[in-house]
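> Each structure below is given as C-alpha cells.
None of the figures in this text is laboratory data; all of them are computed from the coordinates on show. If you're wondering where the values come from, they're calculated on a predicted model, not measured in any experiment. Cβ atoms are built from the backbone, for glycine too; each structure is taken alone.
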Structure P
Amino acid sequence: MDDKKDFVLVTVSGPDQPGITAAFSKILVDNRVEVVDIEQASLQDFLGLSFLLDTGGAKQSKDGVLKDLLFEASRLGLTLNFRLFSEKEVKARNSKNLFILTYFGDTRALAEISNVLAEENANIEMISNLTRHCAMCVELTIDVHEVKNLSRLKSRVIAKSHELNIDLALQKMEAYRKNKRLVFFDMDSTLIDMEMIDEMAKRAGVFKEVSRITEKAMRGDIDFEESLVQRVALLKGLKVEELERIRNDMKLSEGAEDLVDALKRLGFKLGLVSGGFDYFSDYLREKLGLDFSYANRLEIKNGALTGKVSGKIVDNTYKARIVNMVSGEQGILLDQTVAIGDGANDVLMLGQAGLGIAYNAKERLERAANMSLGRARLKNILYILGISEEEMGSWSVCDSP
C-alpha cells in the first residue's frame, strides 16, 4: 500500500496585509503545486490562511517547496506551520457530513453549545460572526459524520437554546440553504400577536370554552378539524360588525412588518397559510401587500356567523398541500421555500418546506423544524436566509431585545 505523504497542510498566521495570498500562490504556481483546498479568514487584522497542497507533481522536491514557503513567510513577518498527509488520509478526512448551526447569543452560548456538540461527537470545522459590530449572530460549520444520533443532537441544541433564551437554527449545508425565494407564514400567534378565534370568543361571551379547545389543538391533543368545528359552532350569532372591530384592532407581531418589507424588497414571494379565517387573512394580505393567503371560510348569513365553516378546512395536511401547490405554481423548488408557524397544525407545513421555523412554539413542532425562534425576534430570520446587514439597512440583530 502506498502511504507516500505527498499532501501538505500549510497554515499561515500573523498580521494581515495586502498581497499575502498572491505571494504564496506565486510560489505554488512556479513549482507546479496544486491547491486541493484553501481557507482564509481575517479577524481584527490578524490573518489565518490554510492551504492543502498536492506536491506529487511538483517541479522540485517537497522539502524545496516548503523551504520557499517558509522563507516567504519569514519575509512577510508571518508564522508558517505544516503537516504531511498521504492520499488515503486526505480521502478519509474528506468523508464529511456538514451542517450549519447558527445561534444568536453571547460567549456563554458558544461555550454551552460547543460543549453539547463535543458530547455528541460533532466536530466544529469553522466559526464565523455574521454581524460586523457585535457578536450576536454566530455561524458554526459542523461535521456530523461521527455523530451517532443526529435527531438527539438537534433536540439537545434546541433545548439548550431554550435554556439560554436564544434563537438557533440547524441546517444541512447545501446549495439552496441561502437561496430561498418563497415564504409561508402562519397567521395567528405568528405574523400577528393574537389568536383571532379567542378575540371572537370574547365578543361572543364564550372565551373560556373556546380557549380550552384551542389549547388542546395547539398541543396536538385533539384533531384540528374537530376542534375548529367545535369552536366555530360556539360563535354562532356573532355579528359581522364585531368581526370588523376585531379586524381593525389586529396587532402584528413585533418585527413582522419590517421583516415582510425587507423580504419583499429583496424579491421574495410571501403569503399566509392559516388555520384561522379568511375574513382576517384576506385583510392582512391586502394591508401588507402579500402575494397570497389561504384560510378557513366563515359562513355568514344575515350579517352574522352561522356557526359553520364553508369549504375545505385548512388543517395540518392541507397546509402542507398548499406549500406544494404554491411552490409548483410559482416554479420554485421546495428546497427554496420557508415556512414559519407556532403550533401542531403547522408540523407538516414546516416539514415540507426547505426551511421550517418554529416561532415561539410547542416542543412537538420543533421536532419538525430547522430553527427555533423566540417571540419578538422575527428579524433573526433574515440572517438565517443569508441576508447581509447592508441589505437590511439599519435594521440589524445588534438592536435585538
Structure Q
Amino acid sequence: MTAPKPLTGIRVLDLTNVLAGPFACHQLAHMGAEVIKVEAPGRGDLARQLGADPELNKRNMGVSFLAQNAGKKSVALNLKHPRGQEILKALVRGADVLVENFRPGVMDRLGLGPAVLRAENPRLIYCAISGFGQDGPWVDRPAYDQIVQGLSGVMSITGDADSAPLRVGYPIADTIGGLTAAMAIASALNAPERGCVIDVSMLEAVLATMGWAVSNYLIAGVEPGAHGNENTTSAPSGAFQCKGGLVNIAANKDEQWKILARHLGLAALLDDPEFATREDRKRNRFALRTLIEARLADKAPQDWARELNALGVPAGAVMSVPEVLAHPQVADRGLVAAFEDVPGIDRPVRVLRPGVKLDGAAPAVDAGPPVLGADAAGVLGEIGIGAEELAALAEEGVI
C-alpha cells in the first residue's frame, strides 16, 4: 500500500499570479495538498498569456502557466463582486491555507484581508508574498523578479568586471520567494495550534540565501564583488577553457590541488612559493589559470570531467539545459513529468517536479495544468452552489 503524501488532506486556496506564489503552491500540490487556484474570470493568471509559444498564449495556456500549475484545480471568481467575496469566505471556512501575492493592502481594500478571513476560520494559515513585505518604505512599490534582483545586490555580484551588474538567467527572486513561502507554510501546518499570518518578502528571502556573500561584508567587512566564473574561496576553482567548451574544476582542498597538478604535468608548481598555500593560489589565481588551461586544451569538457572525477578532483562540464535534461542523471530519476491529454493543449506537456524524493520516488500529481474555471462545478458544489446558481453567477460575471 502506498503511503499518503505528507500534505494529504490539506486544502490550499491559491490566489496567486505569475511565478512566486504559483511556484510555492506547486511545491504544496506535489506534497499532496489539494490546491484550488482562484483566478480572475475571463483572463485568469497572467502567466496563462506568457511563455515562448505564442499559440499557447492565445489559448490562455501559456508555457509559463503550464510550468507550475499541474495538479491544481481552477475556479474563476471575481473578488471585486460582493457575491464573489462571499464565496471566497465560504471556501476559506473549509481551507487550511490561503496564499496570495497581490500588492500589500489589496486584500484589505477588497474586505478580504487576513483579519477578516481568519475570523471566518481561525485555523487558517494566511500567506502573503510580496516584493518587500507588508510594511516599510518600499511597501507600495511594484516588484518584479528583475527589480528584486537589482535591489538585493544579486546583480552587483553576478558577471565579472566587464559584464556586471548582470541579471541571473532565470527568475531567481520569484523562485526563492516561492520556496521560502512553501517552507513557511509547511512549518505552520505543523504547529500545535494552527493559524497565523505569514509575510514573505522576496527581497529578504533572496538576501537570506546570500548568506556567504553577505556575511563576508557583515562579519569581515569585505564588500562582495563580481568575480564571474571564479570561486573566490579557493583556487584553482572555477570554469576553465578546454577543447570546445568549459569545464568546472573545484580543487578546493590541498590534496585535490596536488592530484590535479601532478595529473596535468604541473608538479613543479607544488614547490613554487606563488602557489604553495590556498591563500597564495588565490592571490595568483589568474596566472595559475593560464598554466592550467594550456594543459586542458586537447580534450573536451566531458572527457576532463570523467578523468578528474575518477582521480578524486571534483569536475563537471558546463552544459546547456537540453544537455542536462537528456543526461541519465536527470532523465532517469523522474524529475520531468509528462501529461498526454491536457485540455486546450495539442501536444504532450512536459514539466518539472520538485527536486526531491519521498521514499525513493519523485512526488507526482495526477493531472496536468487546468483550463481556466474547469473545476468550478465540483469545488463550488461542495459549498452548496448547484447548477442553476452556477449559471446565474456566470451570467453576473461572478465566476
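> Which structure, out of P, Q, was relative contact order in percent (Cα under 8 Å, 6 or more apart) derived from, given a value of 14?
So the calculation was done on P.
> Given a value of 1.00 for FRET efficiency 1/(1 + (r/R0)^6) of positions 274 and 346 (r between Cβ atoms, R0 = 41 Å, to 0.05), point me to the structure among P, Q it was derived from.
Going label by label, the one that fits is P.
> Computing distance in nm of label points 7 Å out along Cα→Cβ at positions 74 and 170 for each of P, Q, which one ends up highest?
By distance in nm of label points 7 Å out along Cα→Cβ at positions 74 and 170, the leading structure of P, Q is P.
> Where does the value 101 come from, among P, Q, when volume of the Cα convex hull per residue in Å³, for residues 106-161 alone is the thing being computed?
For volume of the Cα convex hull per residue in Å³, for residues 106-161 alone, the value 101 is produced by structure Q.
> Same structure again: Please state which of the structures P, Q yields 20.4 when mean count of other Cβ atoms within 10 Å over residues 314-321 is computed from it.
Comparing all candidates, it corresponds to P.
> Still on this model: Of the structures P, Q, report the one carrying the highest value of distance in nm of label points 7 Å out along Cα→Cβ at positions 42 and 362.
Details: P: 5.1; Q: 3.9.
By distance in nm of label points 7 Å out along Cα→Cβ at positions 42 and 362, the leading structure of P, Q is P.
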